[in-house]
Structure I
Amino acid sequence: MRENTVEARTWLDAEFPDIASGKSTTKDWNAKFRRGEMSTDDGERSGRPKDVITDENIKTIHKVILNDRKLKLNEIADTLKISTVLVYHIIHEYLGMGKLCAKWVPRELIFDQKSRRVDDSE
């Protein structure tokens, strides 16, 4: 790295004009390099770990939804004693489902499922 933050920032802007990091990031990296740290990765952060997203909870939520597709997020969250935000995250990201006409359905239906839904609605 360069001698000071200003030189480092000037060099980064010249070498990588489209992807250079911000001023505060350059300042933090420069301070880390002076202390002898050579990693630019983020370190451990304080806060609550996401230990609620487990295979067991994902399977349980999937079973609950398959038993009653009209359940609301807060009802599922109350059943499992976890937050509605995490239930929403599990349903959308891990199970790939969304709400459609007040029912939880997979987001990507195969052709047969789509045609069956059209026939059922008619």
Structure II
Amino acid sequence: MIRGVRGATTVDKNDGEAIIEKAHELMLAVIKQNDIKAENVTSVFFTVTADLDGAFPAKSLRKLEGWTHVPVMCMQEIPVPNSLARCIRVMVTVETSRVQEQIQHVYHYNAKQLRPDLRS
């Protein structure tokens, strides 16, 4: 079955190293908590809020062995008034035997407020 695994994190400032570091930390947690193997990943989509343009969060995957050929794309979130600032979101589309309720979505730092019902 193909499933989507969500995650989100925040950074303190629009800094390229911070963006890549927090995206990397987020991806490590998503991978570990869902036992994801790169060869089972269809694609990864990152989004960032308009206040983050210091780096592409997709660069964080270059630090992961075996992820070189996984298709990755970065996009900008729609600018909804009063939305969470300095936020990086990710959607990993993966082939897995887990049922929907077994997927562990990951929310770090200030992004925990986005989905308190799915905290991990």
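None of the figures in this text is laboratory data; all of them are computed from the coordinates on show. If you're wondering where the values come from, they're calculated on a predicted model, not measured in any experiment. Cβ atoms are built from the backbone, for glycine too; each structure is taken alone.
Using helix-only ellipticity at 222 nm (-39500 (n - 2.57) for each DSSP H run of 4 or more, over all residues; to 500) as the calculated read-out, with -5500 as its value, let me know the right label among I, II. Intermediate values should be presented prior to the final figure.
Values: I: -15000; II: -5500.
Here the read-out was taken from II.
Looking at mean count of other Cβ atoms within 10 Å over residues 11-18, point out which structure of I, II has the largest value.
Values: I: 10.4; II: 14.8.
If we compare mean count of other Cβ atoms within 10 Å over residues 11-18 over I, II, the biggest value is for II.
Among I, II, considering only mean count of other Cβ atoms within 10 Å over residues 27-34, which has the greatest calculated value? Let's see the in-between values first.
On the way: I: 14.8; II: 18.1.
Looking at the calculated values, the largest one is II.
Given 192 as the derived value for volume of the Cα convex hull per residue in Å³, which of the supplied structures I, II does it correspond to?
Values: I: 192; II: 95.
This figure was derived from I.
Given structures I, II, which gives the highest value for relative contact order in percent (Cα under 8 Å, 6 or more apart)? If you can, show how the numbers build up before the last one.
Values: I: 15; II: 42.
For this comparison of relative contact order in percent (Cα under 8 Å, 6 or more apart), the top structure is II.
Work out the source of 3.0 here, i.e. which of I, II gives that when distance in nm of label points 7 Å out along Cα→Cβ at positions 75 and 99 is computed. Please list the in-between numbers first.
Working: I: 1.2; II: 3.0.
This value belongs to structure II.
Of the structures labelled I, II, one was used to calculate semi-axes √(5λ) of the Cα gyration tensor in Å, for residues 35-82 alone, giving 38, 11, 8. Name it.
Working: I: 38, 11, 8; II: 25, 12, 8.
Structure I accounts for this read-out.
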